[in-house]
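Novice: Structures for review follow.
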Structure I
Amino acid sequence: MKGEGVVTLAMDDGELTGMVGAGGLFLLCIVVVWQVAVTWRARMLAAREEQYRALAEKYANLLEDNVELQRRMAEDLASTQQSVMSMERMMREIE
């Protein structure tokens, strides 16, 4: 009755090889999934950066257009102001 509480694990070389192979395959799957996720994330970030760049370029063009419109309106306003002043002078001369 000596040794009743002792449990021994007996493994042959085939079982050990199978366990190492399964562990290696599991690790390979983890690495592949990880790399796919990292690559996908990098592509999404690159696409987002390109969209931001295009958006910034679009708004820069719109800002230039807005500045040009503002300049034209200032010129038109100045011209209108000159015309009104000229008409006021003429009306004073008529009185």
Structure II
Amino acid sequence: MDPSRTNAKKNEVIGNVKDSVGDTFGNESLQSRGKAQNASGKTENTMANVQDYVTGTYDKAAGAVKGAMNSLSGDTTEEAGNKAQKKKGEAKREFASS
């Protein structure tokens, strides 16, 4: 299963609601299920951040290496694509770190 920020946030919100409702009405079972669902959402969100950071690191490095190789060989035809891949990686890493 690929981690999804959307699914993670959904589980966090639904878990919080279940936790609150269970607490309000004294339903310990609902409250504990809510806490578990919320924790599951937080874990999935962390996994999505890590995955984006890793793929961002790869894109940044791959773009830089390809750009360097093209510079050394004098081939500038893919220069824009390499720069874009590097920038995409930088942006993905920054988003995952925040």
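Novice: For percent of Cα pairs over 15 Å apart, the calculated result is 68, so let me know which of I, II that is.
Specialist: Working through the options, I get structure II.
Novice: Right, here's the next one. Tell me which of I, II gives 16.1 when you compute mean count of other Cβ atoms within 10 Å over residues 54-61.
Specialist: This figure was derived from II.
Novice: Between I, II, which one scores greatest on distance in nm of label points 7 Å out along Cα→Cβ at positions 14 and 30?
Specialist: I
Just so you know, all these numbers are worked out from the coordinates, no wet-lab data involved. Predicted model only: the values in this text are computed from it and were never measured. Cβ atoms are built from the backbone, for glycine too; each structure is taken alone.
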